[in-house]
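As structure tokens, here come the structures.
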Structure I
């Protein structure tokens with residue numbers, strides 16, 4: 001086990017413990033507002049592995065596409081919707097340091113904006 005992986009495990013456990021009250025409140029608020037609080041998004045890592053990243057739901061599906069709710073905008077602004085990704089860090093799919101994995105479009109390719117270098 002590398003130092004990076006060990007630090008990911010320790011830090012994500014600490015952060016999950018510290019963020020648990022905020023996550024519980026945000027999850028309950030999303031559940032009351034929209035319904036199911038968690039959403040899985042298929043992502044692709046730098047080495048081409050497909051993973052499922054967990055997030056709090058911030059949009060409500062509509063006939064014309066997803067619409068952000070007031071609560072969802074608030075959670076996104078404070079990045080509280082990303083707390084469940086600490087579970088992905090514990091699982092070894094993500095790391096606390098590095099890029100966020102790219103989104104995958106409907107036909108299985110990386111989205112164009114995700115391919116650009118910063």
Structure II
């Protein structure tokens with residue numbers, strides 16, 4: 001029997017839940033870029049309000065860290081996503097491309113341990 005790969009949405013929900021429990025002093029929020037495709041009228045309104053295709057899924061302001069979530073297997077980044085990630089890196093922000101919850105968790109822990117001074121960290 002073939003094991004079903006969880007959806008990107010499920011992986012992101014698990015990650016955000018874990019992150020908020022693990023790091024309650026950091027704020028994290030989602031960028032609703034996927035919402036545009038659900039309704040043409042809503043898509044037009046959101047685009048005129050500044051919605052930009054390819055912006056990573058999540059942002060952690062205190063870390064200046066963007067996270068693009070993908071499924072564990074079978075997902076690819078679009079040209080717009082790659083362009084945004086390169087731009088964000090070029091201005092000094094951190095960017096993680098995560099293949100599922102476990103990969104996101106591992107990469108964020110590594111990012112935090114490499115970039116936060118424990119004596120000044122809002123984590124403690």
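Throughout, read-outs are computed from the coordinates displayed, never taken from laboratory work. All of these numbers come straight from a predicted model, not from anything done at the bench. Cβ atoms are built from the backbone, for glycine too; each structure is taken alone.
Table for the structure above
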read-out: For 1.6 (distance in nm of label points 7 Å out along Cα→Cβ at positions 26 and 90, calculated) the corresponding structure among I, II; value: I
read-out: Structure with the greatest value (metric distance in nm of label points 7 Å out along Cα→Cβ at positions 10 and 42, set I, II); value: I
read-out: Source structure (of I, II) for distance in nm of label points 7 Å out along Cα→Cβ at positions 66 and 98, computed value 2.3; value: I
